[in-house]
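Visitor: Listed after this line are the structures, all set down as structure tokens.
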Structure 1
Amino acid sequence: MKRSLALVLVLLLLFGCTPSEPSESPVEDVPQTTTPLANGICRVAYFRERTVNPLTTRVGANLALFRLVYEGLFELTETFEAVPILCDTYEQNGNVWTFTLRGVTFSDGTALTAQDVVHSFTLAQAPASAYAGRFSNIESFRALGESAVEVVTRAPNAELPALLDIPIIKESDAAVALGTGRYQFLYEDGQEVLLRAPQHAEVALPYDRIEICAVGSEEQLAKELQNGAVSIAAVDITATGSVSWGGNCDRLDYPTTTMQYIGFNTARKALRSSNVRRAIACAIDREAVAGNDYSGFADAATLPIHPNSAKTIKTIEPQLAYSPETATANLSAAGREELSVSLLVNNENPSKVSAAQRIAESLKTANITATVETVSWEEFVARLTAKDFDLYLGEVALSADFDVTSLIAPGGALNYGGFVSESLSQAIYAARAEGKREEFLRGFVEEVPFAPVLFKRETLLVQKHFFEEMTPAVHNPFYHFYDWKRVS
């Protein structure tokens, strides 16, 4: 089966328990369209599947497309803030949240109910769903009458709304799930199409009708873009196995929660020292990695939270910034004038290998010699599991509340290096419970359990002369599509 766009948005939606690697998705092969766009026509790509359901697909292009059709209780802004959409009001009482629904309807005219939300959450928490990771800290959920939903978390999380941009569908066994969004997914003579949803008849939209171009692989989508048969597509240009994206397209990048970082094996004597770990963190030229190895498709980051997030602490960010002098001073504080380590990286992604090599070169400025070991994905995972490494270049798609418990907590699924700190574990627990990160981030730069490098960006490729204003945001490349301005 040909490779699909499974990584386009899936990595944004999963809170992974293992490092991410490409996977194939069950999509149909389809003939190439190659029909150029006529004036006034907008066409998007879609990978055909047996059902049209945003909660069961894992295909990135479809997850992107479905944002036009389905809405969540909340949506995320460009600064990662959760804004109510289908939720009218909400309140938190410890681990118990109550969400009251707005009075809205699906495209068939029926009212949204609490049972529809429960049905959607039930599908979303299934292991095969791209949203399953959102429920790792959710104990239960239930309907409270027709218009309210109760969610109980295992541990307090003041930022739970950031996880609830999960698409809500009508409870039904229909092959095409119904949504509350501004468009509805229909078939015209067997051909997929998006039409303005009846409940939004009075809302301004850039297009009343959006054609769908069915594709069966990334390669086919790239050709359709080059041939002008597709207007717009959300892609991960630096994904493993990604094709060459050409064509006469404008490019608009948007942030993700996919973080790359340097992990430490604290079983190694030298790496038990927080000064040594801080020295390594301060010797990484993140801007060079993001700008060169990822060609600008990334945002350099010193903290385990996106620098665009409203929740970051700008006064703390510089403390782990690139500074050979600070790095050397920290190494000296650990009683060392130099250090030799290995840096493990999987070899399937050229950008990642190049980043590891640049990081190794950067570490030399602080008298740290890092030997890059490039291995297959299978060996990479095996060696992490066996703790057979000094440093490794990892990647994880964090949830939008930037929970890094699995990287830090004892026994955490991604804590391959065996880092242990009771004070930092308590600080992250308190940060999640209260929604205040400053104490945790101060503890993070003091102990440096891992060294963030960057957050990846994804890209909206749009044929020229289609839109003057576009506002893609995390998890939703079609964010506020109703406000996009068509070129006159």
Structure 2
Amino acid sequence: MGIDGQYRNVVMARIGEGGQDGEPAKPAAHPAVSVPSPASPPTIARATSSIAIVGAGPAGLMAAERLATRGYSVDVYDQMASPARKLLLAGRGGLNLTHSEPIDAFLRRYTPLHPLLEKALRAFTPDDLRAHAEGLGQETFIGSSGRVFPRAMKASPLLRAWLMRLDRLGVRLHTRRRFVGFALGSGAPLIDTPSGERIEIQASAVLLACGGASWPRLGSDGAWAEALRVAGIEVAELLPANCGVRIAWSDAMRTRHAGAPLKRITLSIDGARFAGEAIVTQSGLEGGPVYAAIPCIRRALARSTHGASIAIDLRPDLDAGELEKRLARPRGKQSAATWLRKATGLSPAAIALLREEGGGALPGDPASLARLIKAVPLIVTATAGLDRAISTAGGLPFDALDANLMVRSRPGLFAAGEMLDWEAPTGGYLLQATYATGVMAAEGIANWLGALSDRALAEFLENPENAPAAQAT
């Protein structure tokens, strides 16, 4: 992918008027469709139509690939020194690309599941994502949990192959370019360069794929939200998703058991149940069932000033009656911890969790202790912040977009990826929606530009003498 290369002149629109990267952009005479003269039809050449993409994460790169494959001229801008930094971080522990569960169950993981998001996910499925990875030379496999990974387990080989493909397609990547808003009058995106210049990007279409606001040090800091609000575009508050929760542990729990797993538990809140493995932290809990419960926890926190009440089932595989039978056996000279471990199979961290409820003491009768094991009550005081969240809730509402993922109030501006208002748990669902909306936005841009081209030609044929008026606005 050419980095900071020379811009190409384009027919439908221009970025920098063919000048060197970093020069102030000069607005094209007709930024959408240029009509040479009243005597001949307008030149409609998709191969020379320029598209600007802000954000070099998976959504932006996927859109760039789809558009460049169609023959469009594509420039990608990213504020970091290198692309897809968050994708690389996700791959450190094994890159979970997607999930293999049936599509209807898969779709239920998304909240809210807006019809546009569902359409994107049905159009670009987990099988499509696997095929894309394997087309880049990265064989995939399904793990025992149903999650899909590349054989290499890392993101770096996939990203290297992807960037090479984009380079061959002619996509140009411009790093250390920060989107700061829109120009007054023209409405074109404004980009700050490393030299301190602010350039106005003129393009036939612009796709924002700026990410959410989690892990801001990797580039997706959510600063775009205020820029859109200033431009009169609605943005829902950005909130942490797939994050840990804060619980006021006792000193013993915090100092002795931080980092310990709570295996095969079920977390319950407001009638919803989430199974998996959690991790005790110094400030609360992390892990799959916690992440999946975050939307419910956020709602509960919003309702109450006293925190959100959750319950942990430490043995979801055993009912209370079976546990009571086991706990009724004579304890003998065993310590309480040893007796509980042998009778119930609970870990030291799980036993310590039981003591949190009673201030260190355990219920004296088997029935009460069995009920406690099945539902340890805890109060969540807050969620972790955006700086530690895996993903983001909130963002640009789907209702503000049309069927092409174009902002209704600003024709020619599209959006994709995590900056849209959706959320899903970990397990491959995040990347899948990011890829899928990138594909949908690319198709939407192509559809929109095609419609503009057809309309310009139709207007010319209807009234050749007024051809300059055939430009799209």
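Visitor: Who wins on distance in nm of label points 7 Å out along Cα→Cβ at positions 155 and 435 among 1, 2, i.e. which is largest?
Guide: Top value of distance in nm of label points 7 Å out along Cα→Cβ at positions 155 and 435, among 1, 2, belongs to structure 1.
Visitor: Using Cα Rg over 2.2 N^0.38 Å, for residues 83-258 alone as the calculated read-out, with 1.28 as its value, let me know the right label among 1, 2.
Guide: 2
Visitor: If distance in nm of label points 7 Å out along Cα→Cβ at positions 99 and 427 computes to 0.3, which of 1, 2 did it come from?
Guide: Answer by label: 2.
Visitor: With helix-only ellipticity at 222 nm (-39500 (n - 2.57) for each DSSP H run of 4 or more, over all residues; to 500) derived from the coordinates and found to be -6000, which of 1, 2 does the value describe?
Guide: The read-out comes from structure 1.
Visitor: Looking at Rg/Rh (Cα atoms, Kirkwood Rh), point out which structure of 1, 2 has the largest value.
Guide: 2
Visitor: Going by distance in nm of label points 7 Å out along Cα→Cβ at positions 91 and 411, which of structures 1, 2 comes out largest?
Guide: Across 1, 2, distance in nm of label points 7 Å out along Cα→Cβ at positions 91 and 411 peaks for 2.
Where a number appears in this text, it was derived from the coordinates with a stated rule and is not lab data. Note that the coordinates shown come from a computational prediction; the quantities given were computed from them, not determined experimentally. Cβ atoms are built from the backbone, for glycine too; each structure is taken alone.
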